[in-house]
1. Given that helix-only ellipticity at 222 nm (-39500 (n - 2.57) for each DSSP H run of 4 or more, over all residues; to 500), derived from a single structure, equals -13000, which label among P, Q identifies that structure?
2. Check the numbers for Kirkwood radius over Cα pairs in Å across P, Q and tell me which is largest.
3. Any idea which of P, Q comes out highest on relative contact order in percent (Cα under 8 Å, 6 or more apart)?
4. If we compute Rg/Rh (Cα atoms, Kirkwood Rh), for residues 126-261 alone for structures P, Q, which one ends up with the highest value?
Structure P
Amino acid sequence: MYEYALDHADGPAPTASSISAATGLSPAYVTTAVLGLLDMGLLRGDPAGELRAVSPDEAVAGVVSPLERDIRARRAVAEETRAAIMSFLPVFETNRLSRERESGLEVLEDLAQVRAAIADLTARTHSEILTGQPGGGRDEDILQEAAPRDQAALARGVKMRVLYQHTARFSPGTAAYVDRMSGLGAQVRTLDDHFSRLLVFDGETAVISLPGNPLGAVVVRDPHMVAFITETYERLWLAAEPYGVAFGARGEVTDNVRQAIVRLLMEGMTDASIALRLGMSVRTCRRHVADIMVDLGAQSRFQAGYLLAVRARRD
């Protein structure tokens, strides 16, 4: 259809009826095609009268350009509307923070907020900081970020108690940090089992891990909740072993870790679950499990579990 209109551009202008007669296409088909070409701007004229072919470049300028201008105008309206709506964000955030403070809870969604809150609370602490850090050895960047802050608190006379898992003793970076802080008066103990990550400042404010978000935290100011968190920490502290020389032998620590693995094996936990709970790598956990199986003379985990259960009943 378009090609026919182009071929007759220099003569009498074709019509829908003349195109139908010349091409043998049905009038209904030709009418539909003509309307489509008119919509695209490739034909110009009257659907019932004369028609002229138009170049695609000219058609684009006449049909697509207005659409692009409309899109740009709509995008500008969308941005203006977005800006108008988001201008209410400070009001919303201020109200949310106010309600969180009134409820005694403040949710921090990202690591930068958590670190800023901990730094502020540490700087304002005047009595004692309780820290619970599960998961084995701590990352070097975290220790480097925490060291100056903790040193400054200890220099002000703030008491500090730190609780790790036994597996943290095998981390050179964590051991160096503990030696430095212990020399300034901090007390450090370790547990075999997992516990929640937490900090308590002066028995008034606590920071606990945020479920489902390892980089977030919850700041707790409600006195009843802080008292409960503090009591939980004190129970963990009494069950923990001092980090010092009396419990510093690697073999003794390893025995405690293996006892914990044995207990968890008897509960039917997988290697991955045991490793996560005790703050070690899955590879290290599997090595301990293999040693335990050798000691028992077991050929499989199932047999090891059975032998451990028999030993437990005998004991």
Structure Q
Amino acid sequence: MNISLGQNPEIQQFANLELLAKQVVEGFITGLHQSPFHGFSVEFAQHRAYNSGESVRNVDWKLAARTDKLFVKQFEEETNLRCFLVLDTSSSMNFPEKGLSKLEFGICAAASLMYLFKKQRDAFGLCLFSDQVDFISPAKSTSAHLFYLFAQLEKLLQDKRSMQSTNVASVLHQLAGQVHKRSLIIILSDMLENALDEQKSADLFAALQHLKHGKHEVVIFNISDHQKELEFDFENRPYHFVDLESGAEVKIHPNEIRESYQSALNNYRHQLELKCVQYKIDLVDADLHKGYDEVLKAYLIKRNKMS
């Protein structure tokens, strides 16, 4: 599925998401005997009377021995895995301007995971959000659905909107209200909106708890540029910083704010880690410089070993 990406050489490598996804997934599953993702447990619902001529596969023979009558075990209607990939498309995800951006990382990771789910014959949907849900699809497992979602992701490579803010908490609350069947929710975001605001952090934690209340399995790929965003590694000179979401500008020397910035950010990340442990959410620290394919493979291999 090829598209024209203009003259920007930085994203020419993403011109065929299907091929990239296939390379990542095929490389990962080579030599493995099982998938890293499994359908949720089959839950017994009720008994019903056996109808003559139907399969005896689900006949409860123990009950038949006690009652001299045939009853069939009925289970929940759907037992296959359903997954929603929730991708942050706000302007902060366009960082850095040169090289692989957080948005491109998220797009390629999402495409790879969708290809994996299709290979497993599981249902997958896509949610794109900024300060609201901008796009959401139902969860399906067809090839046509896969290519449709690839096309949605490829549009993002061409249309990187500026001055687009984020509201992760509101979006996750909305998602929790819309996705009624138990699902795997994979969030791909830099999670930075809540980092320096205690109230926004509390709102985020409440939204994550809301998702878990619906018995969803939640995985967060916390995408960041470790060198610039975590270590605040800038040259020893004044810089002109611009907020990609609000447009706010400030001229300052990095050395003047590095310590306080890192202290606040590390505190937030620690609180996020603790909440994820408390809510049994899988938090993946995704460093841009390691590459989306290596981060994804490392996580999937780890998950495969734990399953």
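1. Only one of P, Q returns -13000 for helix-only ellipticity at 222 nm (-39500 (n - 2.57) for each DSSP H run of 4 or more, over all residues; to 500), namely Q.
2. Values: P: 26.3; Q: 21.3.
Greatest value across P, Q: structure P.
3. When relative contact order in percent (Cα under 8 Å, 6 or more apart) is calculated for P, Q, structure Q comes out on top.
4. Largest calculated value belongs to Q.
Every number here is computed from the coordinates shown, using simple stated rules; none is lab data. All values derive from a computational prediction rather than experimental measurement.
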